[in-house]
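These notes open a run of structures that come right after.
Taken together, the values in this text are just the output of simple stated rules run on the coordinates, not laboratory data. Just so it is clear, the model here is predicted, and its values are computed rather than measured. Cβ atoms are built from the backbone, for glycine too; each structure is taken alone.
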Structure 1
Amino acid sequence: MTKNKLFSVLFFSVLMIALFSCGDSKSPASEAKEVEVIPEDIVELRADQIKMAQIETASIEIRSLSGTLKVSGTVDAAPQNMATVSMPMGGFVKSTSLLPGNAVQKGQTLAILENQDFVDIQQNFLEARNKLEYAEAEYNRHTELFKDDVYSRKNLQQVTTEYKNLKAQVKALEQKLAMIGINPKNLHEDNINSAVAVVSPISGYVKTVNINLGKFVAPSDVLFEIVNSDKLFLVLTLFEKDADKVAAGQKIRFFINNETELHEAVIYQTGKSINTDRTYKVYASVTGACKNVLPGMYVNAVIESSSHKVTALPSQAIVSFDDKDYIFVFDKDKEEGGKPFTEYRMLEVHKGVSDNGYTEIILPEGFNVATAKVVVKGAYNLLSAKKNAGEMSC
């Protein structure tokens, strides 16, 4: 019970005692006549006491409630939305202007690297391409001569072999040039360059920068890490006992850090094995645009179970006493000594799932849901009056 609710109950208890106390002294005979034996499960209030306790009644509702499961986890990005940027041939860093957190677009230049090997591979490609042009012409000429029985098969085979070897060499050098970011179709003798641009393979933001001017980077070195946060997912950790409570398609509500903004996700896959710590993983796709949600963040989440129609009341209508749960039901109106009274019956129930301020209640067999009027506001005040009934009798 919260401090405010506790204070309200205590305050109401004091007032109820005062109102029920006897103001006028009466003879023992008169007192004996007015004593009424009230059943243990009944609370009796006058109209002014009902108003003071702010008692309100309503019908039991049939609502669709979803059970919830509280879990925790982290935010992650799909593999295709994360990129580790390296340079296959390495080189010295000539320039870069990026800092962690900078936004980048696919194809944007991240850094410029210099390496003598870049010059060599361009030179080798151009030389091989020139030789290939000559070898191709020779191959075509010798083929025609062979058809006219002017050239021998042995000479034709020799020319053919040389032509195919050069063709393979040019294709291989084209692939190497493409790997370091040079388009072989645009390369000619007048634009050989010792510097090449390192470009971003995806759009996103820069997560890490591992270079500085003048640094030599090897082919295995990671220069940048790029993350695209448009498509994120959650990795949630559940205990094995909850394995039967989640399935693909269930909705998730989650929060990051101490923010109050609600974010949503949908489970797309559940774990297929249990870890050594008796937990397993559940994966959910984040839906909608979440500006403040970034990979690596810690989240608190609530998984909603499938909804079903149940008898339900506002959660504040259910009170707890001696480890049991109760509701108060309107029993009857009556009159004593010319004054109107209302009786409320205290009824034990069992709680089910809770969702959005409502709680499922399991009622005793034979209870008439259609006609019952249940106290939905002021239930704890009635419980306080019930506890102090002995002190309030006159």
Structure 2
Amino acid sequence: MENFTPVIRFIASSDLHANREHPQRVENFRKGLALAYKYAESCEYKNLDLVCINGDFADGGRDEQMQDVKDAFDECLKPGTKWLLTMASHEFFCDGGEEAALEKFDRIFNIPADNHIVINGFHFVSVTTTKGCHFSDEKREWIRAELDKAVSDNPFKPVFFFQHPHIQGTVYGNIYWGEDEITDILMNYPQIIDFSGHSHAPANDPRSIHQQHFTSVGTGSFKYFELDEFDKIYGTVPPNEAEAAQFVIVEADANGRVLLKPYDVLTESFFGYEWLIETPWEPDTFTYTDERYNTSVKPYFADDAKVEIKTEGNDVSVEFTQAKIDEDRVNDYKVTVRRKSDNAIVRQLCFWSRYYIKNMPETIGCKIENLAGGEYTLNITARGFWNNKSSNSLAAEFTV
């Protein structure tokens, strides 16, 4: 971005789920660190100052899983790069539960489970949950005290805050994977930028940044994707769910502006859009609010878009050209099948565009099963992330 020179840069990530039965996750994380350094070295400001994994870094909380993460830090991080970790539900899955996990964490990493560090004048506050993904009264008081310290240093500067579960009512993924136990505290500190995970929602989903009382950011996953909508033909875990290796590269400049850039490790590239927060401490200037649902930008099918239908017995396969949109990506499609004789709806299906994959497929489709014999019409509409329905649709007729 022009006229933006960072004075700090860090990686915000979560849900690594280190597990030696699935070594690709840690391998992808190591690769991501190397790529982040490569990016940093191409910039005027060349440092990578911090790497944070925000909970569920160890799939089952076992010693070797934690050790594999520590080894990745020791072997991949260069001098001058610090690291933060929080724990949550998956670290507590080990024998002995939360108490044993805390002992292992202290022994292997030798840092506090709840931490507050300062880098280049910026405050980083990270908190480990308790009893899964909850916050005890003691945790609440610790959070309040540490945020007070950070803000008293400079109220007109971003404070970076980390905990594993999303805050209810903020970023995408919070419906099923959110908690509301510290909202009353966080909303008193508009300058915080809160990083969370837990849901495995894609970091490149534009709803993974949200602003209301403060700024919230979802940081993606290295294990699999899960999405927070419940009307899809395959539930909440979508196709290609294993192609997950994402994080957010965060930069801030001397004026306190913050730039967030979702990154895809598998394709070694950014997603092509970034989020700038001009004045994190002033809610009246927030732009990533629910007002985005009032957008006039709609998906559309190009003039040369095609739909292909194949029938086999009473089953129908539908394949069509993906819609386009002039910002963000297309979120999903609705397919409606009507009986031609009386125009009655006999099927409605909804499925994602696979927007969470950096290189989205050019065509997409679905299967419609067990239709009765007869003639049918089919209509396909696209939808963006803001309930913005496509300006046109694809139509076809077929016979079973």
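Who wins on percent of Cα pairs over 33 Å apart, for residues 47-278 alone among 1, 2, i.e. which is largest? Largest one: structure 1.
The value 4.1 for distance in nm of label points 7 Å out along Cα→Cβ at positions 111 and 287 was derived from one model only; which of 1, 2 is it? Structure 1 accounts for this read-out.
Looking across 1, 2, the calculation of distance in nm of label points 7 Å out along Cα→Cβ at positions 135 and 383 that yields 9.1 traces back to 1. Which structure, out of 1, 2, was helix-only ellipticity at 222 nm (-39500 (n - 2.57) for each DSSP H run of 4 or more, over all residues; to 500) calculated from, if the result is -5500? Only one of 1, 2 returns -5500 for helix-only ellipticity at 222 nm (-39500 (n - 2.57) for each DSSP H run of 4 or more, over all residues; to 500), namely 2. Quick check: 21.3 is what I get for mean projected area of the Cα convex hull in nm², calculated from one of 1, 2. Which structure matches? Traced to structure 2.
Looking at relative contact order in percent (Cα under 8 Å, 6 or more apart), point out which structure of 1, 2 has the largest value. Structure 1 gives the largest value of relative contact order in percent (Cα under 8 Å, 6 or more apart) among 1, 2.
Thinking of 1, 2, which structure, once mean count of other Cβ atoms within 10 Å over residues 167-174 is computed, gives back 22.4? Answer by label: 2. Calculating distance in nm of label points 7 Å out along Cα→Cβ at positions 255 and 367 for structures 1, 2 picks out 2 as the one with the greatest value.
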